[in-house]
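Novice: Below, each structure is written out as structure tokens.
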Structure 1
């Protein structure tokens, strides 16, 4: 069976097993993907469920649910101090491809960027595009930017099976890979109910006060190696390490 093309849809578009396609979606299916009435594709719902769909005139019929195993089996959150310029666009795209479930942009003490009001919609759109490109079934949620101090204040105490790490490049910390192997692989198999949160600071790094407050909030200091990574490189490195540990045979 040939590889089916994929399209993201939201549940509000569905009624009686039919998807009402937007003008943009119709253009994408017919002009970009060259599909015709009667052709089939995979409809990826925002709930994370995939359906085999058949294209009709202006609509698509949902035929049967499909098993799409492209998601990391546990909940992965990235907390990141906003990098300068348009670098966060690349961060959103890369970590979406690598399987993150939730992205929390924060303004730390050394954050330079002050995001405009319309940036959030752009970031969520980029996440959606990266979801389709990487053939994921679920689009990560990009939260509204928040002060890092407020984020820590609003955090609930960590559950016994939640793991929280903050990357600290100028400290003699355990490598993230080693820490994950210790925390996740203690038993015969990984507990997939575990939630992982990784916090990555700005180009200038976390302040001592932010480090202290993070530790009090249940975060463990980890390293991404002996080199100092850029703020737009570190998130991809961290997500790739997590994915390698979880998905290794």
Structure 2
């Protein structure tokens, strides 16, 4: 597969066109960002960890019946993926209280949320990814009712699968973000699943092993990412 021109460069990933119009190369870089890209640093091995982590998770989700854009692992920091028409909606599942939910509602961090909360946000950095609802999606035409319903069902299904994976690894899946796109009219899971896009705590100690270590100025970011990866079977 031949890489051609750059399609998109985000805060932590770069997407390239290939000589196949239906396939792209997704490159994970070593940067990490917070505060809508205002705070960016580089950590050696981060791109390698997230690329391999994402590949394993996508493959496990596919095996359980969730369609994803993943085709194959190309190198330490690159994967071959389907070219999706991305839907500008972020789907969030919250299994425990953390992050913005605490700030909005004054809930104690770590409280179990039963049933889990499903939130959606508009993917728009300039507007700080505002929280929206189904009515906004219909009025502004961001996603059809049918496709949003499929996204919600797939996100809840992924939550059950992922909870089992991480629980067996001695981890708590606190919350996570998924993004979807369309491929030949079908809703497909795209983007990534990694410690950048989820909160993962040690089950016994509640030690944070995710991007919050960067958000809150904690240490051992790469060591934490490596530990989570190794626990679920990503050996790098």
Structure 3
């Protein structure tokens, strides 16, 4: 066995909660992209109104899983293990500046510095991804209520657009029954910035995900520290002690 392999040391980094979040998030995002793309192209695909309502309802249910998973990860960022915490993830604070300085020094001297958690550049991408995911979750929940009248805001929106309290239960997606036209127009005007944000953030998120995947592949091939496998095993391997290791 070569010396470089025999000297590799295994370090634990990602706890079970982080790993579960990551893969549930991957599945949800892929499903949301697939269903969302079908919704955006419903007319071209010849999907009728009932089919579009079904697609949107499915999109919302997947969105609930996505939002709950994201919410738990946000909480875990305050109470979880060291490398799961926001202090080790977001690109802020003295710790981040120290790591960035060490990384830049390593580049200048030709002696790259290893990081057990996210390196300073990766922390920028992670911050962007969490911001975009949060924007999609928040705007998506609002759209669920304003479009197909689903929780958590659906009933409130139905009460807003209904002609009276008696007609609330008769308000259904893609139907004018029991709907006050003026109130409905007000609701759609309220909805517009949310759908616009959701729409454009979708494309930014898609680009960020692709850039993230490219960076992961390049880093894995270059450093060979088990970056990909760590999201399954929770461990990375290094020939030299990582800069941010205990």
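Novice: To which of 1, 2, 3 does the computed value 17 (relative contact order in percent (Cα under 8 Å, 6 or more apart)) belong? Please report the intermediate quantities before stating the final value.
Specialist: Details: 1: 21; 2: 17; 3: 28.
That value comes from structure 2.
Novice: When mean count of other Cβ atoms within 10 Å over residues 99-106 is calculated, the result is 11.9; to which of the structures 1, 2, 3 does this value belong?
Specialist: Corresponding structure: 2.
Novice: Quick check: 2.8 is what I get for distance in nm of label points 7 Å out along Cα→Cβ at positions 43 and 67, calculated from one of 1, 2, 3. Which structure matches?
Specialist: Checking each candidate, the match is 3.
Novice: 60, 47, 32 is what came out when Cα extents along the principal axes in Å was calculated for one structure; which of 1, 2, 3 is it?
Specialist: 1
Novice: 1, 2, 3: which one has FRET efficiency 1/(1 + (r/R0)^6) of positions 27 and 219 (r between Cβ atoms, R0 = 30 Å, to 0.05), as calculated, at 0.85? Could you put the intermediate results ahead of the total?
Specialist: On the way: 1: 0.10; 2: 0.65; 3: 0.85.
Answer by label: 3.
Values in this text are rule-based calculations from the coordinates and carry no lab data. Since this is a predicted model, take the numbers as computed values, not measurements. Cβ atoms are built from the backbone, for glycine too; each structure is taken alone.
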